[in-house]
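The data blocks that follow each hold one structure.
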Structure 1
Amino acid sequence: MKIAILAMGSRGDVQPLVGLAIGLQQAGHHIRFASHPNFEKMVLDAGLEFFLIPINPVEVLEGEQGRATMEQGGNPLKSIRAFAKMMYPHMMQMSQSCWDACQGIEAIISPTFGIYVVPHINERLNLPTVAAYFQPQHSTGAFPSNVFSPWRKRPSFINRLSWPICDALYWLPLKGWVNDYRRERLGLKRLPRTQLLSGRTKDRTTLSLYGFSPLVVPKSAEWDDNIHITGYWFLDANKDWVPPEELTQFLAAGPPPIYVGFGSMSTRSSDKTTDTILRALSRTRQRGLLAKGWGGVSKTSLPDDMFIIESAPHDWLFPQVAAVVHHCGAGTTAAGLRAGVPTIPVPHFADQPFWAKQLFDLGVAPKAILHEELNVDNLSQAIDAAVNQADIKGNSAALGQKIRSEDGIGNAVSLIDDYLKRQ
């Protein structure tokens, strides 16, 4: 069957979908992988058909408005409004590319962004659809949506109420674009104002797959039978990848370092963040491995026990470090758990505080430090806990071993095959 995967977002959203796509292609499907230009090489190296969605999320997030959005982490309402405002100018082009990518195909695999696009496409095409999520999207009383802080305990009915509130907060700033897209590009009627969220395909006709481990987030008893938690969809490093000699020499020159990287979370205060990181590592007498990436680590004059890398595959790097300091994006969270090393969570916005809370509850991380509250004292305390507390180190190693034994891609491929055969 010819399947279009609409892979929009950061590397943490796209990379696991490449892993899933490889599994589906090995099972006999043809995959058209639609994504951003900065992921074209990754897709082609995997032997997949690449379809361009001509928006580069790196450029959007590194712009002034993107950096400002990343600084709204302590206020989820502000962060939602800022994120919607930032993405609004790009929505029509991305949506049109999704429509083009779905021409001549037989099924769609749609990630989180697809909830705003795919239902409207399917009013015209009526294709079998698989929702592929990397953070909870279905209502439950077990925990709230990311509108509410995960650290404060609330009654289950409040948690359930938070989900439609979150839907509305994302939908309302985008409703103008959705209706313009429906009318101008798809020839469909505008949606009524009473329909708070146009895109939720959370019903019994759509297969919903979560690409994370049930050991990290168990399936809610309130979720329907068409919702499955499969295990993580890991894409291992390209077999031809060779680490820079300077990096291997640094790793061999002393005890395992602390890895620090904030992925796509770039802010306007990167120099201050870098200074905080360096001082905390020095205070705790830890070697540091700082990922430049999109995260704004910018100092180039470093002591001998600090090293900056542009990037390195997490499945190769993380097993060689003592702990990972990161933003708790879904992808980096998965990689840290798989490696079996402690995490020091520094969430910025969106679902990141949720993952930070899960790591803390699992006993594989100290309590999170919100990015805007990061300072030398609290980061030093968190590093000390992560590398010296036996329970955190033991829990991390044990959970990593269990996660490495899961076959998330195999489980997902089997469920997708069964679903498509029934359509």
Structure 2
Amino acid sequence: MSESNLPRIRLKAKEERRIKGGHLWVYSNEVDTAQSPLQGLEPGVEVIFEEASGKPLGRGYVNPHSLICGRLLTRDWKRKLDQKFIAGRLQQALALRERVYTEPYYRLVYGDSDGLSGLVIDRFGDYLVMQVNTAGMERLLPLLLAALESVLQPKGILLRNDSPSREQEGLALEVKVALGEWPETLAVQENGVAFNTSAESGQKTGWFYDHRENRRELMRWVKGKRVLDVFSYIGGWGLQALAAGAESLAAVDASEQALDQLQANADQQGMGDKVTCYEGNAFDVLQALLEQGEKFDVVVLAPPAFIKRKKDYKNGLSAYSKLNNLGLRLLEKNGLLVSASCSMHLPEEALLDTVRAGARHVDRHAQLLFRGTQGPDHPIHPAIPETHYLKALFFRINPAL
């Protein structure tokens, strides 16, 4: 559609400042609905955004039913959002990953940070797992698939469209193969260690690439150590620790399927006899291990997001506190605690203070050794704090001073 035929979304006076500063989202209360009514626009329709004077700000899409009603894709308001445009963004994203990684296993597209708001793509060699999280990206899906074919020639593309954000956008939840044939398991290579996973039935896209650099850091600290990996999933942290020379691994997860895959991955690496799996609620399992007198040299706490929304902060912070207190009590003297959070609403300093308070509660002295965050395949958009969510803090936990 030419720019002359596109709907125009005009912002109220002074509401363009955040957009001009680099942000890409437009909130519904920022729109001058008298000049440009949102009502009646189809979810995901392409639009041109304007400041109050009528000067164009850029081009993107809207969803009148969402709080984030508009998302900017380009500041060139004359630029068509066609296959060529999408292919260009994909090539730019690919160039970054290929500069950093020697193997084709990474997050290929990370939404706003890669100029494709509402889209996530994880790459597993010749296979791609996509999450289309907005109505605008849903409308662009045919162009997306064609652009991916032209840029990467994948053997298969799976749509893992079952995230809660789709419901907020008024989109149906579904998991389906969009292109090619889909294998029963996907191969993953990370930090020199091989894994198998399932993108159809596994968590999220089947793997968590965001902690890659933090797991690499862990490998420096684990030789000859007994490792406890809580919320282990299929072994991302724990099996890399074993590959780096850890003596043993105790893996805790609520999913029997995930632990079965972890054990299969360990067997494949010839380390199955070093693994003990504990299925159940993490807090209950940790309490039981404590009562049994178990101790570990390294404890890794990388839970799912306990704080998904601002209103969850108090309860979520309490959960982080309880988890870290249990982890601290299971550590041997001079042990290593890895405390992580993927909750965007939890500041790093709050997590740091949680561990500090927990260490004092059990009469220990904590030394912060390493501050980790998401890897370069999850680049942070400096104007959009929501793109920076991951924390991983490494502590040496000593006897009290």
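Each reported figure results from applying straightforward, stated rules to the coordinates on display, with no laboratory input. For clarity, every value in this text was computed on a predicted model and none was experimentally measured. Cβ atoms are built from the backbone, for glycine too; each structure is taken alone.
Remarks
- For distance in nm of label points 7 Å out along Cα→Cβ at positions 261 and 341 computed as 1.0, the structure of 1, 2 it came from: 1
- Which entry (1, 2) yields the derived value -8000 for helix-only ellipticity at 222 nm (-39500 (n - 2.57) for each DSSP H run of 4 or more, over all residues; to 500): 2
- Which entry (1, 2) yields the derived value 21.9 for mean count of other Cβ atoms within 10 Å over residues 125-132: 2
- Label whose coordinates, when Cα extents along the principal axes in Å is calculated, return 62, 43, 40 (choices 1, 2): 1
- Origin of the derived value 1.02 (Rg/Rh (Cα atoms, Kirkwood Rh), for residues 5-140 alone; candidates 1, 2): 2
- Given 11 for relative contact order in percent (Cα under 8 Å, 6 or more apart), calculated: source structure among 1, 2: 2
- Taking distance in nm of label points 7 Å out along Cα→Cβ at positions 117 and 253 as the criterion, the largest value within structures 1, 2 is that of 1.
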